[in-house]
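Any read-out appearing in this document is the output of simple, stated calculations on the displayed coordinates, not a laboratory observation. Since the model is a prediction, treat every value here as computed from it, not as a measurement. Cβ atoms are built from the backbone, for glycine too; each structure is taken alone.
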Structure I
Amino acid sequence: MEYSTQKAEAFIQANTGSVNPLFRPHLHMAAPIGWINDPNGFSYYQGQYHMFCQYYPYQAIWGPMHWGHWTSPDLMNWTWRGVALAPDSPFDNLGCFSGTVLVKDETMYLMYTGVHKNSRGIVVQEQCLATSKDGLTFEKHPANPVITSAHLPAGSDMVDFRDPKLMPHGDGYRVLLASRGEHSGLLLSYLSQDMVHWTYEGVFADGISLMPECPDYFHLDGKDIVVTCLMNQPPEGLKYQNDHHAVVYILGDEMAGRFIPQEHHSIDLGQDFYAPQTLLTPDGRHVMIGWMQMWGEAPPTHYLKHNWQGLYTFPRQLSLRDGKLCQQPIEEIAALYEREVTMHNQQVEGTLSLPGVEGSPSSLQVELTNMKQGKADIHLMQQGEMFALLRYDAASGVLSLDRSRLYYPVLALPGQEAHDVAAVQLEKGLSSLRLDILLDTCSIEVFAQDGAAALTSLAFPKEGSAGIRFAGEYTVKELTFQTLKRAAE
């Protein structure tokens, strides 16, 4: 099949009526039809936030990648702008893979990975450039690909060479690229004065699992931060619960063009979080959005043939605290608040439903104390005996989210394994547990201890299941619950 942006747009317009809206999110970005995975090109241009996506419009499965596109004036209300790039050129006819956007001199520069076969018939990944003067129409550069497999150092794999992170550097530009080396995953650095002619600088970081993906690099609170995703990482207890995993490395300073990976930690230990991108807002905040799904999963939108699959997390503001990357829903969420319920010092003995604390989409902030039996449970998306179980076990210090009791399971694709429980290690025997929980039609995002830990998971309840119940023996010291009006389009 030959692809173009025009063909994609015509297909979308003709077929969006076939999409089943049962699980369509209210607060989160989801394409009008088809499949999305990695967020791309998160940027701010001419008064609008821009988000692009890895997109295959023709089926709700992964296929030859296009770039879909949204804009927003406020990070909350997103408008679908259509297909920005299609795999329509010899250098990207097998896919326009992930990348980033840099804004310079009123021009958007999109750098992405073009996938094609070389003269020997080998599928290779090389880096391409596109530009826009209006933020809506995009032109591929005539010099593409601008970074080819010939730019690779010895021992690097041309088949796995992707996901450019484009950024200013000195009086020119730098791009970081993920690559597979002979013994471990690499991040490679290239320099340019014009974004077209590139010179290999060296290995920026090595020893990163077997293959990293989707690198990001930024400065936060005086520290250098590298984010990347570990592909095919063997599970290791609570450290790596999925075989694809997003982690963050934090270091005081980059040393002579090289970043030495040291201590790292998971960004989000839920079942569904991958490939995050960050943005520095005009007012100086670092905001992150990730893909809310995981490779190998078959959610109900897939096996019930709803003709769409994939969504993005709610935007999260980042900070550093005690050497860890912390994240919480952006402050703009307050603009969505509708009905509010506040309560204090509610005693839980057995199970407790609180008046008015139910509904979706919604936000729930609670502080739990006096956990006498060592466990504190919250049932989310409840209808009868069906619910998602959020549990803190004081003896182990583990906070877990179990979606196995919900009506619609998330299944595993052939050869994969389904993960119904996600968990994160908090402090044992906490005297006070603070939770910020964001619920949408098919998702749960949990932020614990003021954003020090996060659990993000898809969750598919029976239609109309929006109850919340507290279970165990403890005190709900503080509670604020808000229903939220629709944000995403």
Structure II
Amino acid sequence: MNMHPKPMERRNFLRGALAAAVLLPLGGSLASCAGGGGTTTPAGPTGTVSDTNPFGMADKATVDAVIFKGGYGIDYVDFAGKKFEPLHSGSTAKIAPSTDISQELQPRFVGGNPPDLIDNSGAKSIGFSTILAQLEDLTSVTEAKNLEGTVIKDTLYEGVLAPGTFDGKLAALNYVLTVYAMWYSASLFEENGWTVPKTWDEALALGAKAKDKGKYLFVWGKEAATYYQEMAIASAVKEGGDDVRLALENLKADCWSQPALQSVFAAMEKAIKAGYFKPGGSGTQFTAAQAQWSNAQDALLYPSGSWIENEMKDQTKADFKMTGAPVPAISSGGKFPYEALHSAAGEPFVVPTQGKNAAGGKELLRVMLSKDAATNFAKTKLAPTIVKGTVPADGFGSTALVSQTKMLDAAGSNIYTWNFIDLYGTNKDMLVVWNTFLDGKSDVAALTSGLQKITDKVRNDSSVKKIEVK
């Protein structure tokens, strides 16, 4: 992926990712990306503050990091840990994997003994609204110098701090620049003379062609059924504009009944009823389902974030030529063009204030943001981090990385994102509703009602802090 600084700096994330930073506590004041300056005093013993030890980490300390083991694995943090330890003689980076961040770490937050660094990612992450007050402001990290001696904030792509900024506090530092797209095998499409669909009508027509070849249009797995929710929202925003996204973000009544969303749901229902979704997804583990697409090529298309190539690298057919394209539009007359794209910084890293070595958690994160560590991630995971200038023009030989460059360039300023699902931790409940729908056991009305009930429950719960997105 050719993510040179100049083109990327011209890319305008304001329509989505940066707009997500303009957050208001209901009745509150305008938020700022600057945050509170990271003045919280970390727990535990401290050492001498310097450019090479900006957070005053104590000597001979242990950093306790828990990393979500998903599509990116945890070896990239291990890599940073190996760079961290020689910088602080006698110190140890203890890095543990987790596939269920919420279940494993909620008790530690309650007990006042959280890890020093957490990758709060995955379907079972902790809702930020429940732990926001217990997290360090990471502005101190972005204001620090990296291992090369450059202030970290000056090495990052524009707008990437926005998704982790809540009420003016940089509570999470999202490490990976994620492009959400509809992925396909360029070689399979070339072989059959197929064209990537730009509208839902074209997608349905392609589904009929796939069926004639004994293939399906889509496939899904039970833990990733909400990938189709992401695709639906991204498509609906193209049609209805920012109003669609903001209604969802702000948990509005009947937000799932917006015409643009209903149009996408209806198109999906047609595909399901026509037999264009491979049956049995609700009983299939998600990577097994993805392999049905990437290895067996039972299905033509799969919606996912750009982690998909790395996640399936051992289960992808040779010469697959994995390539991304924008999700289908509803019509040619939408508020945004077909090329509009859902893209944002992801993999949110947080440092709990009550960790035994919060300064060490920040220091490990500082090492991760070095050029060496960021380049290692891009090369081994085939996805860019938020650090500029770490991916060559040939995308390390990855067609998926190259296609991300093309999509971002074509989208221009028409890039958007949303945070309400992660903010309120609703994905687990939404999975149930989507699995039922994709199974053909419910209809658009039931899908809409189910999603609205989940949204209404959060909106009506006075114990949940609401964040208004402008």
task = Please state which of the structures I, II yields -11000 when helix-only ellipticity at 222 nm (-39500 (n - 2.57) for each DSSP H run of 4 or more, over all residues; to 500) is computed from it.
result = II
request  = Out of I, II, choose the structure whose coordinates give mean count of other Cβ atoms within 10 Å over residues 132-139 equal to 14.6 when calculated.
outcome  = I
remark   = Structures I, II compared on relative contact order in percent (Cα under 8 Å, 6 or more apart): the greatest is II
Ranking I, II by FRET efficiency 1/(1 + (r/R0)^6) of positions 148 and 196 (r between Cβ atoms, R0 = 30 Å, to 0.05), the structure that comes out highest = I
key: Which entry (I, II) yields the derived value 3.7 for distance in nm of label points 7 Å out along Cα→Cβ at positions 100 and 396   = I
